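No value in this document is a laboratory result; all are computed from the given coordinates. These numbers come from a predicted model, not from an experiment. Cβ atoms are built from the backbone, for glycine too; each structure is taken alone.
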Structure I
Amino acid sequence: MKLYIYHANQCHPKKCTSLKMKKLGKAIILNKPNLIPKHSLILNPYSKKALSPEDREIVEKFGITGLDCSWNDAENILKKFRFKNQRALPYLVACNPVNYGKPCLLSTLEAFIAALYITNFKDLAYELTKCFKWAETFIKVNYNLLESYSKAKDSKEVVEIQNKYLEKISLKVK
């Protein structure tokens with residue numbers, strides 16, 4: 001399974017999940033956006049289509065690309081380059097030390113774990129958790145959502161699952 005990361009060198013090297021993934025041989029670092037494989041599945045938080053199990057074949061054939069850069073840079077890169085297979089991850093809670101407990105502020109590692117889990121490459125998702133001590137917590141905290149998303153038939157159903165969950169937790173807050 002090919003995992004690509006466009007890395008803009010904007011993070012603290014000791015905390016960077018991308019650099020550790022590269023060091024462990026789990027990902028390929030790309031230093032220029034034009035090197036991003038055009039057919040890989042691009043994790044894009046601005047995409048109108050959610051990642052779902054129906055994306056499994058794309059992931060298997062062409063891999064996944066994550067962007068490790070500032071949100072502003074990500075938006076500019078994604079606008080500048082036309083990528084065919086862009087998908088947004090559904091609602092999940094971060095468990096990395098920098099953003100623990102914050103919804104949707106996932107590290108690059110967590111994004112890959114989620115993408116692999118949702119597309120039913122669960123063994124590979126668990127394998128990635130070995131990169132950092134805290135990473136398995138990400139699956140534990142998000143387990144029910146990840147399982148539900150991984151059983152959805154398509155992007156529309158993933159969004160429905162996400163929306164039902166968000167409605168449920170907003171009722172608890174009131």
Structure II
Amino acid sequence: MKREDIDSIIIHCSATKAGQDLRAKDIDRMHRARGFNQIGYNFVIDLDGTVENGRSLSIDGAHCNTKGFSGISYNKHSIGICYIGGLDASGRPADTRTVEQKTALRELIAKLCKEYPIIELLGHRDTSPDLDGSGEVEPAEFIKACPCFDVRAEYPNFLRNTVITAKK
């Protein structure tokens with residue numbers, strides 16, 4: 001992936017129970033078991049707020065095959081960030097982020113928005129198809145709950161003001 005192509009950030013969760021401590025190496029092992037050649041995320045945020053590097057940003061991601069408004073797979077132009085957690089003790093989707101994870105995620109997003117021309121900041125669930133054609137992916141249309149919180153509502157001030165015009 002070329003640096004100038006990166007314009008989106010997709011937030012994910014590991015879909016593991018609250019308090020279950022995983023690291024990037026564990027996700028790498030799980031992704032390889034699913035047939036990936038390495039971890040699909042670019043960054044992993046551990047329970048203690050440590051930000052671990054995953055897949056290099058010079059390689060297309062393997063975290064979101066959905067196509068964005070450009071018609072290109074998000075894997076070709078987005079940064080994938082995964083926090084450890086996302087399920088409550090019963091295995092139901094829940095925002096299980098620790099205070100440390102919330103702080104680390106906010107700081108990482110701010111850093112990446114300064115380094116790259118980010119115009120979209122989404123949760124993985126926000127990339128679900130707009131089934132009713134309303135122009136917005138509503139909760140009833142989510143294919144999955146990941147990342148188990150509303151990314152756009154939590155981080156409304158991170159994006160550049162961008163004017164997108166239709167091609168003639």
Task: Value 2.9, calculated as distance in nm of label points 7 Å out along Cα→Cβ at positions 4 and 36, assigned to which of I, II - done: II
TODO: Could you figure out which one of I, II the value -13500 for helix-only ellipticity at 222 nm (-39500 (n - 2.57) for each DSSP H run of 4 or more, over all residues; to 500) was computed from?
DONE: I
- [ ] Determine which structure produced the value 0.8 for distance in nm of label points 7 Å out along Cα→Cβ at positions 28 and 44, calculated from the coordinates; the candidates are I, II.
- [x] II
Task: Per relative contact order in percent (Cα under 8 Å, 6 or more apart), the highest-valued of structures I, II - done: II
